[in-house]
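Coordinate-derived values only; no laboratory data. All values reported here derive from a predicted model rather than from experimental measurement. Cβ atoms are built from the backbone, for glycine too; each structure is taken alone.
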Structure P
Amino acid sequence: MHKAVLVADDDALLRLVLSEMCREIGYDFLTACDGQDCLHMLSTHRTGIGAVLLDLHMPKMSGVEAAGVIRNDPSLDCRHLPVIALTADVRWHDPRKVEDHGFDGVLEKPLKLDTLRTTLSALEI
């Protein structure tokens, strides 16, 4: 069985759709409504999460800020965790920009099921 995918997005409908997509391809999931909630979920469910899908633009704490905490906060102990950016912004297709901000990849919105399947499968979570 796979570890869960943490889906963090401020759009409730998109969280629901992404969660259903995860379920359809065989992954358990947890959801978070913003960057702060994402970090709380990571601290609470640390060992059960295998990857994070993190929207870049959210209230309270952006995905970029949350990725920085995930990569640099030793108390979370999540530096190894794959973090994938979710965005419709084509400027994020530059691999250097993605890596410089602590992400392991980027998924373009709107997301396709096959793309999600391929990305998660490659992470081997």
Structure Q
Amino acid sequence: MQNETLQRQELARSNEDLQQFAFVASHDLQEPLRKIKTFGDRFKITCNDALTPQGKDYLARMQNAASRMQTLIEDLLTLSRVTSRGEPFILVNLKHIVEEVASDLEILIQETGATVEVQ
């Protein structure tokens, strides 16, 4: 019984450490990332016409990488909240969720000629 209590306390401490780390990492990583995105946008606005096709490609890749990094940082923060708050599972209607996603992507689906099959 005492061993189980110690394990629970250690797990709670570990979850709290994870949440604190994710918050600090998220904050510390987002500031330089915002600058990269901002200066990338400014560079594109002011210098795009002077760039070679290869330069435009490099700039687009840099901006895409910054966006992916932003998503990863946000996901890290979300993960820390999920593991530390441990909310119970709930039943969901997957048909409803698929309909919402298909509705959100309706224009893209039409433009690309994609099909969505649900079984």
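Could you figure out which one of P, Q the value 1.3 for distance in nm of label points 7 Å out along Cα→Cβ at positions 52 and 68 was computed from? Provide the component values of the computation, followed by the final result.
Working: P: 1.3; Q: 2.4.
Checking each candidate, the match is P.
Which structure, out of P, Q, was relative contact order in percent (Cα under 8 Å, 6 or more apart) derived from, given a value of 23?
P
Hey, mean count of other Cβ atoms within 10 Å over residues 4-11 derived from one of P, Q reads 9.9; which structure? Intermediate results must be reported in sequence, preceding the final value.
Working: P: 22.8; Q: 9.9.
Of the options listed, only Q reproduces it.
Match the computed value -29000 of helix-only ellipticity at 222 nm (-39500 (n - 2.57) for each DSSP H run of 4 or more, over all residues; to 500) to one of the structures P, Q, and report its label.
Only structure Q yields this read-out.
Comparing Rg/Rh (Cα atoms, Kirkwood Rh) across structures P, Q, which is largest? The partial results should precede the final answer.
On the way: P: 0.92; Q: 1.15.
Top value of Rg/Rh (Cα atoms, Kirkwood Rh) goes to structure Q.
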